[in-house]
Structure P
Amino acid sequence: MDLATMRARVREDLQDTDAENYRWSNDEVDGAIERVVREFSMAYPIQQQDDIATAEDDKELDISTLADLLKIVSVEYPMDLTPAYMQRWEMWNDKLYMTDEGDGTKKARVRWHKWHTLDAASSTIPAEHEEIIVLGATGYLATSASVYTVDKATISGRHATANFLKWGQARLDRYETKLRAIARDNRVITKELYSD
């Protein structure tokens, strides 16, 4: 699902489909979607692994090629030992510094987490989790609308503020519960993946 399709799904749930009279601008909808994608990324990041060349007598690894880097998980150097030899490391800008110096012939295996993306042409959100993005975005937009309707006359009547807030908060509660479950389940996967 690309961004335009996701935006349409969010508008459908919000019953905001009249293009001549949108309650939320595209920028507002996209902003809510982006916020939820970032939160989803923290709970269910893309797991990556890259083997990066070391330099002789140097502890520094260049990680500038790790696009959309969220977090470094582990650094294995030298690789393929049994048991695996994991380095302690520090990060500064686009450089990662290991405890041990490289030898220039062996690579270091860097396991890392990557942000999800949802843009005009593509998405990294797994299909089974697309509805959680809709749930979170609609919750954020509805609760923001409740603030906007305070002290404003609306055709929805005097209960519009409370209704937006109640509906939005219920969606946010469901979203946060599902996000916690995804994060809990993903920790098990991450632990198993990196336990070698």
Structure Q
Amino acid sequence: MNFLNRTKTAVVDPTFDAPTSAVEDITGDYTIDQTHTRLGFSARHAMVTTVRGQFTDFTGTAHIDTANPAASKVALTIQTASIDTGVADRDGHLKSADFFDVENNPVMTFRSTKVTSNTLEGDLTIKGVTRPVVFDLDFNGVSKDPWGGTRAGFEAKTEINRKDFGLEWNVAIEGGGVLVGEKVRINLDVQLVQAA
């Protein structure tokens, strides 16, 4: 199966422009374009709403091998203090020892262990705890930018249990349930730029 083949029969969303595939072979080394990438997450609050956030300071690299996807690799380092949910008090709590403990754990990392045409497997490390995770992976297209660079887009998503990584703080709420859900959905919108 060609690495660039889309794995889903997508319904075209008229609110988005169609993806492009102006470059046939995207094999090579890439860096993440931080200004056009979003590392997002969401979790339930009080069992009734979903709170969303993102990390804004990160670096990453990728080696893509279209002929042999198993030879592809991804590495990502995220500054935990860059967490942003849009509410300063909540961000402060998430940075505290109750959650990420950014003073003692300034980074979290992801290192791939296996890449296929539609999955990205690897080791996610948060607060010194490393667990394997599997992302569903979608290729969004590739194009040449106005400056002659090659750009490739991917979306990846997975779900983790935050308690598996030592993020255990919670409060029981009246009527059952807890204040903060244990499941965290991770949604990545990534733009890669080929290294010169």
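None of the figures in this text is laboratory data; all of them are computed from the coordinates on show. Here the structure is a predicted model, which means the values were calculated and not measured. Cβ atoms are built from the backbone, for glycine too; each structure is taken alone.
To test your reading of the models, identify which of P, Q gives 20, 52, 26, 2 for P(r) over Cα pairs in 10 Å bins from 0, in percent, for residues 42-89 alone when calculated.
P
Quick check: 72, 29, 29 is what I get for Cα extents along the principal axes in Å, calculated from one of P, Q. Which structure matches?
Corresponding structure: P.
Using helix-only ellipticity at 222 nm (-39500 (n - 2.57) for each DSSP H run of 4 or more, over all residues; to 500) as the calculated read-out, with -15000 as its value, let me know the right label among P, Q.
Working through the options, I get structure P.
Comparing distance in nm of label points 7 Å out along Cα→Cβ at positions 66 and 114 across structures P, Q, which is largest?
Across P, Q, distance in nm of label points 7 Å out along Cα→Cβ at positions 66 and 114 peaks for Q.
Computing FRET efficiency 1/(1 + (r/R0)^6) of positions 26 and 186 (r between Cβ atoms, R0 = 25 Å, to 0.05) for each of P, Q, which one ends up highest?
The structure with the largest value is Q.
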